[in-house]
1. Comparing I, II, where is relative contact order in percent (Cα under 8 Å, 6 or more apart) highest?
2. Here Kirkwood radius over Cα pairs in Å, for residues 46-125 alone has been calculated and equals 14.0, so which of I, II was it run on?
3. Name the one structure among I, II that distance in nm of label points 7 Å out along Cα→Cβ at positions 22 and 54 of 1.7 was derived from.
4. With Kirkwood radius over Cα pairs in Å as the yardstick, tell me which of I, II scores highest.
5. Work out which structure the value -8000 belongs to, where helix-only ellipticity at 222 nm (-39500 (n - 2.57) for each DSSP H run of 4 or more, over all residues; to 500) was derived from one of I, II.
6. 13, 25, 28, 28, 5 is what came out when P(r) over Cα pairs in 10 Å bins from 0, in percent, for residues 6-85 alone was calculated for one structure; which of I, II is it?
Structure I
Amino acid sequence: MKCILCSGKTEDFNIYRDKQYKRCIKCSSIMMEEKYYLNSKEEKERYEEHNNDVYDERYQAFVYPIVREVLKDYGKKDKGLDFGSGTGPVITKLLRDNDYSIDIYDPFFANDKEKLNEKYDYIVCCEVMEHFHDPKFEFRRLKSMLNPSGALYLKTEIYDETTDFDSWNYKSDPTHVFFYHRKALEYIKNEYKFSELEIKKDVIIYRV
């Protein structure tokens, strides 16, 4: 198979729970073979198992790095989108608590496609990009939804050569199908013509 992000050649990398994972020779990312993806019903059931209580202080702390960056970069008059907001849109709650204007979109739990036709000053994607079955399409769409001087804030666990894949818990979620290497993040910046990429400890930021 070709890499579903950069179309590079892939090679066999690992087998976990009888699922084959490939490594992209070009961008060094790791991906599950597509034939092992859950179907939509199974995927939704898996997400419904998540206990995403927006009032849970630990959950709030987990997403706060993104919230902090948005609060630093944008104001109450700017318009945001919580893309892949899930069963508990905690980022939306925390920003709205600060009187920020932010919409939600989720293909399973807030599937208002009109939100995808609007423009935003910032978009947040917390623990979403590793679920993308078609990252080419998703990043092209996300970039197109941003206003000039907009920003895309993402949170995921980045794979690198020091990662012990066999013991890496992040791969254990069957809805996690693509694990990004820093080379892949640079590829996204260049391919979709973002002006800037920041890779911080807890958040990835692309600027238009």
Structure II
Amino acid sequence: MTSLAEENYLKAIYALNLGDSSASTNAIAERLETKASSVTDMLKRLNEKKLVNYLKYRPATLTEKGQAIAIDVIRKHRLWEYFLVEKLKFGWDEVHEIAEQLEHIQSPALINRLDEFLNAPKFDPHGDPIPNREGKITERHNQVLANLSVDEFAFIVGVKEHSNSFLQYLDAMQLVLGTKIKLINRFDYDQSAVIELVDSKKEITISNEVSENLYIKTT
């Protein structure tokens, strides 16, 4: 059985190794807000438990067993977020810290029943894919609003940035998941964009940073 701290490290390494990043000691330390020396000690322990492949001065990678544990923790986290938003009516900006605590519950029976109760959702409230009980992950959305062409329509389906302040901003601007939008104009000066909220016919201007952090699905 892995400890809460070990699970947090495995999850961090998994996340850092997605895409073009890597799980260097400093990157892990920054993500977990701890000292590099503490990271080194933990990586040595996880290496001894055959959960992590670790060599000094090289980025850490997960073994097959380590990756399975990381994906299971992610599955629990995202299922709990879905439950909290859909059933207990928490805001999508309120659930991360709660799910961080609930993700370490060690009962597979509870999590499988939770999944069945929720009808096996594929995505959490932020649009992130929820692994199924076999650890399979539905393909993640990878097109962002910044790539949308003028006069093109799309639905907002996910967020890259998960901070409370960003999610609260999206709520205020009515840019929540499922919102249908149309790109009206993009300014050459700073790549800010004018978009129309199709249902309300309201036009708003958003920064390029916001556009880069919204996943979309074109219609």
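1. Result for relative contact order in percent (Cα under 8 Å, 6 or more apart) over I, II: largest is I.
2. Clearly, the read-out refers to II.
3. II
4. Once Kirkwood radius over Cα pairs in Å is tallied for I, II, the winner is II.
5. Computed on structure I.
6. Here the read-out was taken from I.
Since every read-out is calculated from the coordinates, none of them should be taken as a lab result. On a predicted model such as this, the values are computed, not experimentally measured, just so you know. Cβ atoms are built from the backbone, for glycine too; each structure is taken alone.
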